[in-house]
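Okay, got some structures for you below.
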Structure P
Amino acid sequence: MTPERPTKEYLSSKHCWESVDRVGRDPSTTAFKRRARLQQAVWRETMGIPIGTQPIRQKPGKHSRLLGSRIELGHALERGANFLCPAAWKAAKDRQSRPEKHQNFYVDRLYADLLSSMPMCFNLFGPLSGDLTLASAAVRTWWPEAQGSVGAVRFEWSPGRRIRGKYLENASAFDVAFELSLNGRRRGIIGVETKYHEHCKVEKVPSDTRLRRYRRVTSESGVFKTDALQALVGTHLQQIWLDHLLALSMVQDRDENWDWSKFILVYPERNPSFRKAAEEYLELLTDRSTFAACTIESILDAGALPPEITEAFRGRYLW
């Protein structure tokens, strides 16, 4: 049985003692991150999947070391071992085959990093991409306020990156987006950001040009408290804010027929960093209808996914 609070010796024996998992002055988040890494290493061992390395892709003449939360790259690429079902693997391959302008799409991480939230997103929502009836039913179960039906499920997707005068003018994207078909040509969007092992980090203050754009979208949305920017710009809440702004910017662009949007933050309930951040972020909103924070556990408990997917996902990611 995997210990809840593994020792350094035990983590080291599984090639899981990593200094990057330590979060200064936050022992609960540190403990979560170490346990999450171990969870992936033990799952990999149980499944008989060969161990990978840091860095993922070994370079001639460069030192590499074993890392329990990685899959050997050749095996990962050939077998799709990072994906829990064929539908999730297919969704990943389909997205890989459709590059988007200015995208940040890390193939090695997707296939070989067990701990990354990128493959986790495909494992959680990938089975919906090939069945829009199931996707529509799932969305209505999770977010009853959503209008219309799901017309597409898009991964690592943005309505447009670095386009001057549109959206956020940066490279922001949703981990997964549910495009909704409303009446006539009208469209809606549910943009989702998934987190697993990560914690909220203080972000660099954006450039003046970018910040002007972000302030404008924030002001026009009408959903933030008047002093909210002080708690958002250059803080640990900045990424959540920018992802939320991407959804809000879509409905502000009337040329594209986006008439309804919502941003969802999804994270494990055991992750104390994002649990606290979600609570703090909600306190900065005067209108909470365009933002929601959901735990992975609540997504699974709703029963909207096929039982075999739910069982496999719990067994790999949760404890």
Structure Q
Amino acid sequence: MKKTHYQFSVPLIDVTRNATDDFNLFHDKFNWNRINNNPFGGAIVLGFQLLGLVAEQLKEHRLSNNETELIKNNHLKYSYYQIKFAQIVKPADTVSVEIKKTLQKSSPKLILSNRFSLKTENTLALIGFNKVTSRPLILENPDFSGFDQNRITNLPDRSFTQNNEWFIKHKYFMNSNAKNFLVGCQVEQASYFDEINDKVEFPEVFPLALSSCALLERANKLGHDFEKEPMVYVSQEHNIDKALLKTLRSNNKMTMIVRKEMDDKNQRLEKFHCYGLLSENQILFRSILTLAPLSTILDSNK
């Protein structure tokens, strides 16, 4: 019988943050209480951990509705996620995922779209939608004029370009990390990895989850105080190239470049553009990540 309800234990949180090098104190079972005015009372589940579970449910939905051939035949190589976070999820919470019926839009080119939500017993934790398309839906024409495009992937790790515009973070894909990420998301790793039969498929959300490490490394390099000025995700947008994703193998290098953007609508929010680049600057993913100070979230909930 297919599992419909899930709980994320503290060990699963540890496995996920270790697999993605996420050192955010909110997920640390020993150090969560170092965060100023932390109201959560313990380590909380990673947002990308929740998205990993949602992505697997989307995959199963498309398989069960015979949509994979439609995606393949129409060359829908991009997967787009838009997520808004409503509440945190704690290890004691039981969560469920709802995937809405697939909608098709054929003008000018075919797009498949599904709304989704993840709920605990008492509240909505996140909502969003996924679209599969033939072209990127965000950051389609990136401006890399701040540096020599021929040298992006060779710049020093954890370094800034001139005027601190772009932050550079290198990561290497490892099968073991991706497997542990899947375990942390409560997804069967054998569905993606079987080395004896030469099956290596990195899940869509795993490269995206590494962007949190890049943001944390950037903030740490700039001297951000994670205890006195904690930040939380408000929303995320991601576009990943599924064709490039299929080419990944263990020990392939990815260079993430991150730039802070101005948010004219809300000065308290911090918005970042993040790209994951492979060799020859091929764009594996494009992300827009929006964060807010914890104090702002707490004030809005009063």
Structure R
Amino acid sequence: MLKTIILTLKKIKYTGRAIGDDIRVEIETSNHFLAIEKKIQRGGTIDFTTEIGQIVTNQKSLTIPLTVRVIEQDILFNDVGSSQKNLKISLATRVPQSEVYQVSVAEARGYTTKKIANFEVTIEVQVFQGMIRYVDDTKDGWLNVKPEHGREDIGLPKHIKVLLYKTDVKREYFTIMEGVLRGSNASVALKSKTSSYLSSRNPHGDAVEMSYSISKKIFKFQGKNYKAVDHPGTKWKKGVYDIELPDHPHLLGRNYPDIRYATSWFRIGHIGDRYLHAGSLSLGCITLIEHDIWDRLYTSLVKARKGDGMSIGTLTIID
């Protein structure tokens, strides 16, 4: 059986001497390249869930050359360091494997100074029995699939990750890897003899951060404010909440036929029935009442991933 290897950037740690905070990290293999730019202070650590690339193989063992470059970007002189070594991957385990690259970067001012910063860049490797696929776009954001154990079809949200392990002339069989149904098996009919509802292209991006003002009834995302309502009898507590992937089609969304993705709701927190969604009123959720922006907002949210297999990011509730 084919195996899929996923390489992921997990952490950047900055120690040693301070040489600046405008950091660019480049990770390169023979087939993949990733560049990340972040503001990092000396002594700081940033966690990531950023995919570097995927490798599909039927080999029993695999070693790939991988280079990590760290650049502290300056107006005149960039400070550059790199580390290259062969990454040995065990294909016999499903346990995540980690490799830490140590990169020393000497400060440059037209000459090399004695100030040296040290960076630890952690790469995670996961091996899967099968091929990684993602639910492609559909009319309303949901793909109806048949569960392995059950008669009625269930809805999988757009962009959910699955592990494809078998294909026949009519159907594709897979394990759901994210969301409330993760770990369960299902299948879906082929779109046609030559096309599928599952895509090999990874659409996922970084986690998102949002906020909601209880007093102003304003939802804020990516620097823009949107009008929203909540329920006065179901008060929100201030704090930071995880926002989950859409769990199932919410039929109340059908009351808004002008909104393509109205049945996709994002649960706030990991318990209870309080969601972020589009609509006109609230029974306890945070409801965005500007209908014309929901489809665009949904398109950004449904791609985001926090890295826990359930969440797209966080929502901060403020006064």
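We did not get these values from a lab; they are worked out from the coordinates using the rules stated. Predicted, not measured: the structure shown is a model, and the values here were computed from it. Cβ atoms are built from the backbone, for glycine too; each structure is taken alone.
If mean count of other Cβ atoms within 10 Å over residues 113-120 is calculated from each of P, Q, R, which structure is the one that comes out at 15.8?
The read-out comes from structure R.
Looking at structures P, Q, R, which one was P(r) over Cα pairs in 10 Å bins from 0, in percent, for residues 105-280 alone calculated from, given that it came out as 7, 29, 36, 23, 4, 0?
Answer by label: Q.
Given a value of 21.0 for mean count of other Cβ atoms within 10 Å over residues 17-24, calculated from one of P, Q, R, which structure does it belong to? Before the final figure, lay out the partial values.
Details: P: 13.4; Q: 21.0; R: 16.8.
Working through the options, I get structure Q.
Looking just at distance in nm of label points 7 Å out along Cα→Cβ at positions 65 and 185, which of the labels P, Q, R belongs to the structure with the highest value?
P
Among P, Q, R, considering only FRET efficiency 1/(1 + (r/R0)^6) of positions 25 and 73 (r between Cβ atoms, R0 = 35 Å, to 0.05), which has the greatest calculated value?
Largest value of FRET efficiency 1/(1 + (r/R0)^6) of positions 25 and 73 (r between Cβ atoms, R0 = 35 Å, to 0.05): R.
Of structures P, Q, R, which gives 13, 37, 30, 16, 4, 0 when P(r) over Cα pairs in 10 Å bins from 0, in percent, for residues 33-152 alone is computed from the coordinates? The partial results should precede the final answer.
On the way: P: 13, 37, 30, 16, 4, 0; Q: 11, 34, 26, 20, 9, 0; R: 9, 30, 25, 19, 11, 4, 1, 0.
Structure of origin is P.
So distance in nm of label points 7 Å out along Cα→Cβ at positions 81 and 193, computed for just one structure, reads 3.2; which one of P, Q, R is that?
Structure P accounts for this read-out.
Tell me which of P, Q, R gives -12500 when you compute helix-only ellipticity at 222 nm (-39500 (n - 2.57) for each DSSP H run of 4 or more, over all residues; to 500). Before the final figure, lay out each step's value.
Numbers: P: -12500; Q: -7500; R: -1000.
So the calculation was done on P.
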